[in-house]
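Each structure below appears as structure tokens.
Laboratory data are not the source of any read-out in this text; all were calculated from the coordinates shown. In this text the structure is predicted, and so the values were computed from the model without any measurement. Cβ atoms are built from the backbone, for glycine too; each structure is taken alone.
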Structure 1
């Protein structure tokens, strides 16, 4: 993985210097290196790397980042069998965000991240030519969809080591693509960068102890006229209502505040955003998040009341997500 890391660092440096992020290239490269040093010490790295190195060393005949299951190559591109490729990919279990199709092997991830993308893709400012940050980007699935929408440069940040391995699995087959993951959290980003045209925060806000501070952090990363795209849990209610779970929410320990849509709009405006618009509200179903052979641990069906799926197992309203946009001018 050291070779991959070093090659990525060189490409990242090249793309940063030729972008609005040029003055921050040294800091961002430092964050990339810092995050990877932790990955290289991870206890599961040997297993993940074993799978990564078993994958076919070929140039794929097809790349398609504009489809639900991101397509990398075909079965005819390699002499490896379907089962051999699947076995290699399974060494990087669990696969949570996707789906993907690598050389004819369909990775049916826990989350149908394509459904989330479909809900927002046509409602946000077009991404063509834009410099984008995805906070909490997971496996990078949405980074590839952003490139498919002709973004100029996409940067994801996520400290989870396995997600960087999943991203590397795709990136090795499109090495020059202007998409990168910094394996760190938003708290490591330099404040007041003001460089990004679009910032995505999807599934992050309710994990923050101080949601207003998080929104201000996001705003300060955007340039003048930039756009925030936020996806988060919400509850039904008026502008005065917000749920703060007493303990776990849907078995998650780190859920702090779940506002109503109207309260969320107030938060965004108090954080300094303008032109706040609601794009979508919908419940998360057991068709969108569920265990599969690619993620065999507990998932949404285990987090809901078995007798009433409108409630979590703790008795709170079941997950409903809203997507909003907000601009800085």
Structure 2
């Protein structure tokens, strides 16, 4: 009898081709996220669960699915999964790391350019018929060349952001909980600064770190007031890193010059008032939304499921301690 797999939302066909040859696969066709009750109803008798990043797979769901041999998250992050509950039941949890790196780094740079040159604002102005011709002081932005970029979180994505920013002749600073070796700093062309010193020094602050609940509101009123009034905040990491009410106030009062968010504190909801501001860009969590990245993610998720259902350790298992004697 074939093992059963439930996929909570539509993913690239590549994963389905890999899985349907050997397993009984059910995929939700809903365009909206499933409720907890719907996930339980579909997955309670499944051997594998492939949730997408927007699904919260909590202890109730895991407890209601006693046959699960793997939870293969479709996303690089996994803060949507109750990993402790899964580990308690010896269920491996996997993610889809690394393959999102280039796409997310590219979007980070794209947002930096867009907010610095007021691209979205200019597009809206032109569409509304308010463009009346070139003028010396019309719609001025700022150049990246010679500006200081501060990257918070110099992991895979942060390092790729640094490489790309170097092409614009930006000075690159970083803050990490663990400072890199001097040789690696020199190779990447980056300079370490303590957190608050980085905030007060740079022209662009880019959040590129993974999320843990202890990091909630890493950027709040105090941090925004430390930043230069001419500085910009970019967040393509996780929404709760930024206190959006504090950010709203800072943008309204010109405490900082602008911001660009691809992720949101209460996603998919946006803090009311942000949408009315012209000095912020809001994109719908599209950091890794490229054909290349999403197909690579699908393959990794499928490979993880195949390994687990074959009795092997999945390639990107994030709780390998469950296999220890």
Which of 1, 2 yields 4.4 [distance in nm of label points 7 Å out along Cα→Cβ at positions 21 and 261, calculated] = 2
query = When FRET efficiency 1/(1 + (r/R0)^6) of positions 13 and 293 (r between Cβ atoms, R0 = 30 Å, to 0.05) is calculated for each of the structures 1, 2, which structure yields the highest value?
reply = 2
request  = For FRET efficiency 1/(1 + (r/R0)^6) of positions 5 and 133 (r between Cβ atoms, R0 = 30 Å, to 0.05), find whichever of 1, 2 sits highest and give me its label.
outcome  = 1
request  = Check the numbers for distance in nm of label points 7 Å out along Cα→Cβ at positions 45 and 77 across 1, 2 and tell me which is largest.
outcome  = 2
request  = Using the calculated result -0.37, -0.47, -0.85, -1.49 for log10 I(q)/I(0) by the Debye sum over Cα atoms at q = 0.08, 0.09, 0.12, 0.16 Å⁻¹, pick out the matching structure from 1, 2.
outcome  = 1
